[in-house]
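Take a look at the structures below.
None of the figures in this text is laboratory data; all of them are computed from the coordinates on show. Predicted, not measured: the structure shown is a model, and the values here were computed from it. Cβ atoms are built from the backbone, for glycine too; each structure is taken alone.
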Structure 1
Amino acid sequence: MKGNIRSLAATLVFCAGLVAGLAKPVGATTWCVNPGGTNGCKATIGSAVAAAMANDIVNVAPGTYKEDVIIGMPLSLVGANPKNTVIDATGLPNGIYIDGLDNTGLGNVVVTGFTVKNANFEGILVTNASFVTITNNRVIGNDTSLDISTATCPGLPPFQTAEGEDCGEGIHLIAVDHSILANNASEYNSGGILLTDETGETDENLITGNIVQNNPFDCGITLASHPPYSRTTSGIVHNTIANNASIHNGYQVPGAGAGVGIFGFLPGATVSGNVIINNRLFNNGLPGVAFHAHNTGGPGEVLNDNVIIGNQIAGNGADTEDAATPGTAGINIYGAYPITGTLIAQNLVDNEAYDVVINTAAEVNAHLNTFLGRGAVGIDNIGSGTVNATENWWGCFAGPGAKGCTTAEGSGVLTSPSLVFPFGAIGLF
């Protein structure tokens, strides 16, 4: 717990410094783009980016630009407003690709103020880059190459080894560190925001203030460790998912997507030390938060030391297949092998048949949560591990199992003492 809080504090300090550092660098050139290429401006975003030097600024006027913009150097790409500055990538791989895979050491890229739509794969893709800021964009209707009838994505770029079922989702970070996704909207893609590690570790990123909703085929926000492509390090570690709204994702296909998903399925998969804090997770096809450490991963799969804290969770679906829950669930921790160091704290859960389901051969700690299921199951331990569930509010003064209040089910669940008043505010749903 202390390590995760230190990670969050360090991330927030880093972010404050990064935002303060976004002023125009000394000696930078500002380029302009408008649809007619008038008044000395470029007619395409791509031509302005190609003409720019490191740390330049490209200002884009309102209009629709039918491009796949590829960025391979430090620069700021600034749209006038996402309401009227549109990158339409119909028939193209991506709307914006920040390409550190082919430009070693890429960093200090800013993208803001665009609507990005209709790409075959991701609306915005970032690979092997550091200190990237993506803010105030609307990413809508991408992943158009997805064939949902076969769950495949024809023509998927080869360095993406496990996105065949989603075409990479709306915004995708691969091997990205110390970066910010803030105040974006990701809607009507296959899935919302995806962090993976095909080409290296994805770490120390802040995903905050985003609205991720109505993405039909996958999770709102996914942290998924995938098999190697060409890397010496891997994992999704020490990222902070804070103050996002993940609503009505994964609804088109049964069991398609959680509000926030932490997933691994092959040996070496690592999703560890991440903080999921103060998010609103409502009406998703899978649980509000879902951990999946599948048996295909074997003992080398690591989904340890993650924190779920201060979230509002309601109205989500049941988990499926080997991670199945007995009914709809707010949080599901499933590990075919032990998932250690999990902390579930200060969450408010309502309108679920099972507020928290635990199925792993390790101890899980759950404290200061408010379970408002009013007769539902607050915590159900269906695994072989134990659950330290002291100091929770079970919906009544008398504690779990009292009339009209939530219950605790399964063996190895320690519930006493329980709170006699809820921790924090209630009645938020």
Structure 2
Amino acid sequence: MQIAAIFNSIADRGLELLTFRQGRSLPRAPLELCRSLLSEKGEASNIALARELVSAYGEMDADQRLEFLRMLGSDFGPDQAVVLAAAEAYGKNPDGERLIALMRATEPPRQELFRRINMLPDGTGFCISLRETVLDLLPEHPELKSVDADLKHLLSSWFSGGFLELRRITWETPAIVLEKLIAYEAVHEIPGWDYLRRRLAADRRCYAFFHPAIEHDPVIFVQVALVQGMAGEIGPLLDPAAPVGDPARADTAIFYSITNTQKGLRGISFGNFLLKQVIADLQQTLPNLRCFATLSPIPDFVPWLRRAAEEHESDTLREAASTALTELSQVGWPDRPPESEALKLKLLQLCAHYLARERSRDRPLDRVARFHLGNGARLERLNWRGDLSPKALTQSAGILVNYLYDPAALERNHEMLVNTGRIAMSRQVNRLARAFE
């Protein structure tokens, strides 16, 4: 008997027990359903009420869902009087018992509500979807911040590294999963099955993390090319007609695409676990590999250039950014070698400065750099004309970057970054970055 059928059977029995005990049908109003779900103690009753609540939410339109989320924020937060009393008691006598009482007082009831919904077979997926909706609404509805914080807190626990299973994706993987790769891929589009087949060929690897609660839906996946030497161009790696190389002759693994698939898990980091486990698997299965590196986009470089040209505190950098933007605005510059070469050094210096020097709250400003450098990678090389697709030209003037994952140096580089703020980088990148000092 399948899990969903078992839970539905339990829920049906719980529904019978509830209606018999109360002498009436279940309430359909979301507020009453939420309160009933929190007040019931029986497992079958909880499952029945959680199922009814999820069903009721599914029937809501956009406005009703917004009101439901607002209700979760306003009616299911901590009781202020209880929190203040517990804090005062702890202040007078800060022992373990009063600390526990304070912790219980500050936990919002909606967290327990989400835990009870998570008892359903599709409860985890519902909570992920709910947070996705909250994230979409947050810019115009900041009153939902507390709901987002509670969902993120719980999802971070449910999606910790110990619950995730690493699987290699091959052409023999069930089609339901392969279809998800095509749909989810966010870095380099997969136009169809022929392109996917090439990305799963003998000289390629694809790995994904799966969670038992959403078995056929990868949480995050990475695509790897097995090549000779550190790749600096994305075109040959994406070409479906490119000849298939011999993985036994490769000396370098290039991580050229990492995609988080669930918007509702934004801000919950497990990519570092993925890459380190993939490196370990590749070292074991392909001992000929000596180098592990990314070929990464720089999606916010040109937008930063625009801001720097207007408001950067350095006059020299502000002028350089303005000049570079003027030259980038010339139609067709990538196809004219003289114009392209004239821009090369200037843009590489600006890009190196951006990746190595620009910070936000003592962390690298660039989000991709923040991820890889935070994992302990080294800023290794900038690649001029690495990606001449319209998207890359708009985002980074076609520049790609290699982050080197040296297994022996990952922890040292990470500690250096978080403790001193220093970024591990090659001499080549350091020379470029020093142009504006």
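For this structure, a couple of remarks:
- Origin of the derived value 74, 41, 36 (Cα extents along the principal axes in Å; candidates 1, 2): 1
- If helix-only ellipticity at 222 nm (-39500 (n - 2.57) for each DSSP H run of 4 or more, over all residues; to 500) is computed and equals -2000, the structure in 1, 2: 1
- Distance in nm of label points 7 Å out along Cα→Cβ at positions 131 and 171 from the coordinates reads 2.0; which among 1, 2: 1
- Distance in nm of label points 7 Å out along Cα→Cβ at positions 51 and 203 - structure with the largest value, from 1, 2: 2
- Which entry (1, 2) yields the derived value 2.0 for distance in nm of label points 7 Å out along Cα→Cβ at positions 291 and 379: 2
- Structure responsible for 20, 20, 12, with semi-axes √(5λ) of the Cα gyration tensor in Å, for residues 139-282 alone calculated and labels 1, 2 on offer: 1
- Computing FRET efficiency 1/(1 + (r/R0)^6) of positions 187 and 371 (r between Cβ atoms, R0 = 30 Å, to 0.05) across structures 1, 2 gives 0.45 for structure 1.
- If relative contact order in percent (Cα under 8 Å, 6 or more apart) is computed and equals 8, the structure in 1, 2: 1
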